[in-house]
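Just so it is clear, none of the values below were taken in a lab; they were calculated from the coordinates. All values derive from a computational prediction rather than experimental measurement. Cβ atoms are built from the backbone, for glycine too; each structure is taken alone.
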Structure I
């Protein structure tokens, strides 16, 4: 994944979560066909993160398509006695170029700490994958006025020393907005993304000014244009709206007007 000549190249990534089967290849092929046709010169990268069981089959079906594939999680170690887990190297072997780490559902359902997320991001880098590092606050934390402190604390503790603008993407997903239909206002998003950008610059110097920061949390066709226009929003991590090609492509087309 590369940057364009005019700055940071956006990324629209779809996280399918625990959804989809082999027949779902029809949706990803519809995305492929759009990028090969009317969206051929789209000035943004497009990615899908299906369940791990589908990555190899989807990679074979996509061939040389610009549609990128990602895993939804990985184990910190490259191999070993870890029943039910999957290594970053295995995702790479299956055809993925990236992996999501630290999603709020992993943090909440599996007790993953930012330290573990950092180890997983390092594993992604070890395997030659881009790590999409997720951070975000709960509703209670937001109500208590702790959003920036929580988000930037997670950022600092989740980024490994190996992070660069080429191998790491940050995804800000307010936990209370995921799958609820609720979204923060554009001004709220602007404030949080500005804080993340500032901290990235402090932590990583010049690399931090170039790292992509995605917004996630109930991104839909009807709000994507407004959210993607916010300063320091370099794309989206899309949940439910990525399961249907028609909805996902409507979000992707947000960048159609920005063709070079």
Structure II
């Protein structure tokens, strides 16, 4: 147990020194805040001008939640990929040119412990980012347009959807973490997963061809965000089933990556 807590503290400290992690967290917070500001002023302007028929609704929660599935997921993927990808980056030439992983294994020879602790740190960092970003967006929307908007989302729905979004972020971060560990590089997972979640979703296109695509990890959990059918793609798994399927994918990928991490040379 002492080894676990020591490794956890070390990995938390290491994560805090990675600029990419802070950039990803800032992108989640500031990027989604920027979209929330634009949405909130749009709602406020429409209400004051009497043109709300052009809007889906004037809910402040929806106003602040709009950016969560795109910007937030991209940030979560970045946190997961960079946390383990940094281990495969070569040190400076004057330091010998070895990978950071060699130093990490010298400090923590138990590979499985190191891998699982790093995964836990990724989950914690992503959860904290979600815990700040999601309610922060709602508070920002309220501050800008709360006096003129009409809330259509109940408190229970807000909590459920916020927790669902946070869970999706954490699971996507861990999936990115596992894939990066298998690829031993953050570049490919970053490009593929971020593009798939924000630009052209290959898995979404596949779902038009076969319902089996809804069982892929990112598609399985898409209804965790809880958007109304009229504002989202129809179909997909129910949120509870989707969460279980996505979690199963995450655990499976982490298990495979852990075995690979344990057996492969540094």
Structure III
């Protein structure tokens, strides 16, 4: 049984801004979700029966900001569904379900390293100003990687939302440091590693953290149709670290945040 209440409501778009190539920032009025959301959690975004006649399953999107009674979403165009979401305009409405899934756990860490790849940046836009983290006094460092400068989320907007200066890595060296973001992982003095991004990046972060013996949590990206554990479409292989027993977990309800040692990679 879920301890947290899930809300379902039509939510109007209040702001839309292009923040990188094929990448958009949306702000939606969703007071109940905003009050309950935590970093790592997500919402399912759809059109309900208003989308009848146009095949459209709801899409999972990380809650990227809480701005009073609004939530922020980071949308990158990959296909027809994300293109439709990116094309929303102020006063358009979407059907939101959330907040869903598990959140990052701080566990008393005082030095937190966040590693973001692409739109895996989203939960780390929310994390630095999350009240439990602010109360903990933990220091946060943000590494953010993209293919090239055109894909980089507006650095000024990152500073506005987080209060942090991100360390930006681009594979072609067109902005920030050249290389994959994992090249910036210096785990000396780090109490906790948090990561979100494409699977190859997550696997690399996981391996480095486990080798160094630093606690690590990964927000896993996976295709979803329902977001609540009904469709069983987002199952991934996991293992019980204590017993070594292998099995399957659902990204939507058991995750999306998993301890690194739980993932059977």
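Quick look at the numbers
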| item | result |
| --- | --- |
| Computed -4500 for helix-only ellipticity at 222 nm (-39500 (n - 2.57) for each DSSP H run of 4 or more, over all residues; to 500) - originating structure among I, II, III | III |
| Comparison of I, II, III - label where mean count of other Cβ atoms within 10 Å over residues 63-70 is highest | II |
| Which entry (I, II, III) yields the derived value 15.2 for mean count of other Cβ atoms within 10 Å over residues 79-86 | III |
| Read-out mean projected area of the Cα convex hull in nm², computed value 15.7, structure in I, II, III | II |
| Structure with the greatest value (metric relative contact order in percent (Cα under 8 Å, 6 or more apart), set I, II, III) | II |
